[in-house]
1. Taking FRET efficiency 1/(1 + (r/R0)^6) of positions 105 and 137 (r between Cβ atoms, R0 = 41 Å, to 0.05) from the coordinates of each of P, Q, which one would give 1.00?
2. Matching task: 21.4 is the computed value of mean count of other Cβ atoms within 10 Å over residues 9-16. Pick the structure from P, Q.
3. A value of 9, 33, 31, 12, 7, 5, 3, 1, 0 was computed for P(r) over Cα pairs in 10 Å bins from 0, in percent; which of P, Q is the source structure?
4. One of P, Q was used to compute relative contact order in percent (Cα under 8 Å, 6 or more apart), and the result was 31. Which label is that?
5. Which structure, out of P, Q, was helix-only ellipticity at 222 nm (-39500 (n - 2.57) for each DSSP H run of 4 or more, over all residues; to 500) derived from, given a value of -24000?
6. Between P, Q, which one scores greatest on FRET efficiency 1/(1 + (r/R0)^6) of positions 25 and 73 (r between Cβ atoms, R0 = 25 Å, to 0.05)?
7. One of P, Q was used to compute FRET efficiency 1/(1 + (r/R0)^6) of positions 65 and 97 (r between Cβ atoms, R0 = 25 Å, to 0.05), and the result was 0.25. Which label is that?
8. Thinking only about distance in nm of label points 7 Å out along Cα→Cβ at positions 113 and 145, which of P, Q has the largest value?
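Here, each number is a calculation from the coordinates, and none is a lab measurement. The structure displayed is predicted, hence computed values, not measured ones. Cβ atoms are built from the backbone, for glycine too; each structure is taken alone.
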Structure P
Amino acid sequence: MKSNPILREIIDWILHIAIAVLAGIFVVTFVAQRPIVDGNSMVPTLHDGDQLIVEKITPRLGKLKRGDVVTVYIPELLGEGKEYVVKRIIAMEGDVIEIKDGQVFVNDEKLEEDYINGNRTYVVNSEYNGITIPEGHVFVMGDNRLPHASYDSRSFGPIPVSKITGKVLIRYYPFKNRSKT
């Protein structure tokens, strides 16, 4: 190989390309993802077609908190071809969540939700109202609280934390800011 500089150059290029591909796979699998919002359940915070940067480390470290906007992997609850949703964590394990008089209460304290669309939150399935969130689960809702605007924990109940794939860091496109938060 010492005598053939062209072969050395080819091997060097192949090695560098392989390292770049492996680094890319590592980042996409364990560090970050780049989803595109599909639907209007997070209006006014996020809109259909918004492109996001989502980090995957916070859920793995168990550092999620109420108010975080997250991606959730729930293909078994969604229509054909859909796997992920973007929602806001409203209540954590051990919290008691209740919707009454159009307002959301967690542990008997009214949530201040200046990020929602509309001024009322509706009960969708009474089975999931006035409940204690089980261990290892969270209660998620879309910010669009108009009737039938968000398919969330009000319909299907608390979700396992293991279904959360990432925490939204930023919306980077479109460049024009359309959200309140």
Structure Q
Amino acid sequence: MSRRATLHGQLLDQAQHLAKRDRTKPQQGNLRRAVSSAYYGLFHLLVSEAASSFFTAKGTNADRIRESFARCLGHGPMKEVCLLFCGQSAGWPKWLEPIMGPAGAVPPELSRVARAFFELQEARHAADYDTSRGFSRREVLTLVGQASAAEKDWLKVRKQEAATIFLLALTLPALNAFQKRVP
């Protein structure tokens, strides 16, 4: 099924596989897991990028520090940052305004990554917790495609200054939790 080495890549491949698994009548369990896998693929991509960007040292201890820090990144705070970067929140918080400026030019690729994150998170919540709601294969394939497109958009924008600021914004809420983990 998957030939990718990264966890996020494997999750995106798994989402695609599950969305297409049942030829004639897709099972809700497979469609729901596809939605969840698509979201977690994007989540783990951003977590990995954030941890790797700010903890660049090599070695076993450095790997442990990156892993410990990555576990501190939370879904809710990440969603709030994504809402900012795709223009769904009313202006930048005070600490970000001097960096981004009042207009805050966000590259369109980064805005699409941020939008995909929060939309996929909402879909994942519905898939995991709202048993009264059904999913169609078309809807799920659209969501899986959105996650894959976000991965491609991220690869285009990841070296830009706005992407670094985005990663910093994703990580700041986690720093307090990380501080409590490190001896």
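1. P
2. Source structure for this number: Q.
3. Values: P: 9, 33, 31, 12, 7, 5, 3, 1, 0; Q: 10, 34, 34, 18, 4, 0.
The correct label is P.
4. Q
5. That value comes from structure Q.
6. Result for FRET efficiency 1/(1 + (r/R0)^6) of positions 25 and 73 (r between Cβ atoms, R0 = 25 Å, to 0.05) over P, Q: largest is P.
7. Of the options listed, only Q reproduces it.
8. Structure Q comes out on top.
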